[in-house]
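The structures considered in this document are given below.
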Structure 1
Amino acid sequence: MNYFEIGERIETKIVAIIGDTVFVELNMKSEGVIDSAEFLDKDGNLTVKVGDTIKVYFISAENGEMRFTTKLSGDKADAAVLESAYQSGIPVEGVVEKEIKGGFEVKIGGKRAFCPYSQMGFRQKEEAAFFVGKKLTFKIQQFENDGRNIVVSNRAILEAKANEQLASLAETYKEGMSVKGTVVKLQSYGAFIDIKGFQALLPISEISRGRVDDITKVLSEGQEIEAKIIKADWDHERVTLSMKELESDPWDTIAAKYKVGSKYEGTIARITQFGLFVTLEKGIDGLVHISKLKDSGANTNLSKKYKLGTKISVTIEKIDLDERRISLTPSQSTDLDKSTAKYMENQDDDGDTYNPFAALLKK
């Protein structure tokens with residue numbers, strides 16, 4: 001009994017591979033069979049194993065044997081088979097023979113088909129010569145005059161495969177999850193990370209809690225990274241990652257580490273028209289407003305007075321936890337404070353020698 005329609009597509013599992021035959025599960029008394037040649041790579045290696053889930057098309061039932069395919073091979077494709085493939089939507093395999101006006105001539109079995117330029121490849125800018133001579137999979141989009149007029153599309157096959165992969169990724173990867181990926185491209189605004197064939201964006205602002213000005217100093221192509229998915233819009237194929245979200249947030253402990261009125265040494269990280277941004281630690285920057293800087297005003301070019309990376313002593317004037325802002329003022333060097341304190345400890349007011357400088361410091 002035939003439980004399938006010709007061309008019906010099912011998802012099943014490989015239960016055995018014996019010789020040149022792949023057996024698939026049908027939840028019936030019999031098993032389905034597929035020619036193992038369909039799963040060989042260009043080097044002749046088998047690309048599937050027992051337990052793999054695959055999607056196949058039913059093509060025939062012979063002597064109780066249910067035969068399936070992932071695509072119809074060209075050598076089996078006569079006019080009747082191709083018409084059946086057209087009506088059922090079964091992919092067919094063909095060789096791109098040459099470039100002709102408007103596209104390519106494709107040989108499928110004993111038939112010749114036409115593939116327009118727009119239907120060859122998917123999301124790639126390859127020259128026409130790249131496809132000539134290659135054996136590719138196509139979907140028949142038009143079949144007329146007993147196979148004398150056949151139009152095929154390679155793009156339709158690739159699009160369907162990409163959509164399936166995208167749907168699978170959308171089911172697997174959700175916002176808030178941590179993922180591992182590979183850096184495939186660096187741009188000034190961020191990095192593109194490959195996750196199972198999909199490229200997600202890691203903005204430069206999401207790389208680290210600390211400021212990153214040159215992305216090439218912290219990331220390189222081919223590097224393996226771990227990041228958190230902070231936005232996943234699979235419908236528009238936009239996924240945004242963050243490495244800094246996996247780092248501890250220094251603002252969680254800032255109240256215990258920094259006190260208003262206390263002095264600290266920081267590093268000038270950014271110079272603007274309105275002041276200096278000073279890094280106290282990775283991920284914690286404070287602002288010294290230009291009005292707090294000596295001999296500086298609205299028309300002062302701070303870039304001529306200060307240099308990036310310079311150490312500077314500051315006093316915390318205000319901490320705004322809600323807005324994550326720290327206001328700073330310049331202060332006497334913390335090293336000088338320590339030297340002064342050490343000097344004072346070595347003074348003895350009850351001694352015979354009176355030191356007016358030490359006495360002044362103690363006031």
Structure 2
Amino acid sequence: MPYVRLLFLAAALIMMTACTEQSAPAEKVAKPHLVEIITAKSQNLNLQRERNGTLTALREIQIYNQEEGQITALPFYENDQVKKGDIVAKLDDRLLKAQLERTQALRRKAEEDLKRFKNLGDRGLTPKTEITRVETELAVAKADEHALLTRLDYTVIRAPISGIVSQRLSEQGNIAERYTHLLTLSDQSSLITEVAVSELLINKLHVGDKPELSIDALGDLDPPLHGTITRIYPNLDPFTRTGTVEITLNPVPAGTRPGQLVRVTLKTQQAKRLLIPFTSLRRSTKGDYVFTIDNDKKAQITPVVTGLNVNDQVEILSGLQEGAAVVVRGYTNLHAGKTVTIVNIPTLVQKTPNE
């Protein structure tokens with residue numbers, strides 16, 4: 001009988017232990033947060049950008065007449081070569097010449113009168129007021145003569161530069177009112193183009209740099225064309241944050257004309273640049289940042305200042321140290337201080353920066 005009680009007690013204890021084990025909740029095991037990273041490294045490279053522009057003549061002068069009258073000569077036509085000093089237009093000057101003859105006659109009379117009155121004045125036979133009056137008449141006559149000579153000079157229009165006639169806007173025999181546009185002269189010994197460049201790139205360019213040029217109308221040339229940066233404008237557009245760079249093409253290859261499309265390839269000097277994949281860059285209301293992983297495998301938020309985009313990479317100007325482990329995948333639910341599991345061997349693919 002005691003033996004049966006002992007068996008019954010043992011069975012009861014086993015049942016209670018089983019129930020206790022079934023009622024205890026199982027502990028939850030947290031899933032690891034998986035991320036991929038790269039190691040930030042500096043690369044020694046130059047940057048290359050292509051910008052489009054339009055070729056224009058080095059100088060283009062619009063010829064206007066300063067005197068009105070009938071055009072008696074307009075000898076040059078479009079595409080004619082003109083040398084500096086050549087007569088490009090003449091106006092009827094007969095009326096001005098008649099006025100000049102009258103003024104010259106008055107000037108000679110005033111000179112004779114002044115000479116006579118001075119002789120009389122030396123003998124006390126004429127008052128000084130008369131001498132002063134004649135001197136004034138002579139001065140006025142000389143001024144009128146000078147003005148008419150200048151106006152006569154305006155009836156003969158000479159080329160201020162050497163070049164070609166790009167526009168002929170009137171014909172011989174027409175009446176040209178004052179300040180009529182008669183001709184346009186174009187100096188095409190050199191061609192220029194202006195391109196817009198971002199504020200990040202413009203500071204890396206210098207006057208004298210020789211960018212490569214490509215003109216669609218000429219096709220591929222061997223050797224390729226090169227221009228020269230002759231001017232970098234000091235101001236930036238406050239809306240687009242771009243500045244203007246002027247490139248000169250000299251000598252001008254055959255077949256090149258103002259108005260053609262030109263493609264300019266701008267290259268910066270080689271320098272060390274810290275690049276990371278553009279997809280690793282995060283943005284918030286406080287600015288740009290990246291997730292980095294510290295030695296304890298914990299995520300950290302690292303604010304950065306970015307520079308130029310290079311293909312699918314971005315230049316980091318400050319905020320990130322070379323060698324830092326930067327997260328490139330696994331951002332969902334990632335926050336500062338979270339422990340992560342790295343699933344790759346960090347690498348940074350070297351790429352040629354072309355756009």
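When mean count of other Cβ atoms within 10 Å over residues 158-165 is worked out for each of 1, 2, structure 2 gives the greatest result. Work out which structure the value -4500 belongs to, where helix-only ellipticity at 222 nm (-39500 (n - 2.57) for each DSSP H run of 4 or more, over all residues; to 500) was derived from one of 1, 2. Structure 1 accounts for this read-out. The maximum of Cα Rg over 2.2 N^0.38 Å, for residues 238-293 alone over structures 1, 2, that is, the highest value, falls on 2.
Using relative contact order in percent (Cα under 8 Å, 6 or more apart), single out the structure from 1, 2 with the greatest value. Ranking 1, 2 on relative contact order in percent (Cα under 8 Å, 6 or more apart), first place is 2. A value of 251 was derived for volume of the Cα convex hull per residue in Å³; which structure in 1, 2 was it taken from? Among 1, 2, the structure yielding 251 for volume of the Cα convex hull per residue in Å³ is 1.
Since every read-out is calculated from the coordinates, none of them should be taken as a lab result. All of these numbers come straight from a predicted model, not from anything done at the bench. Cβ atoms are built from the backbone, for glycine too; each structure is taken alone.
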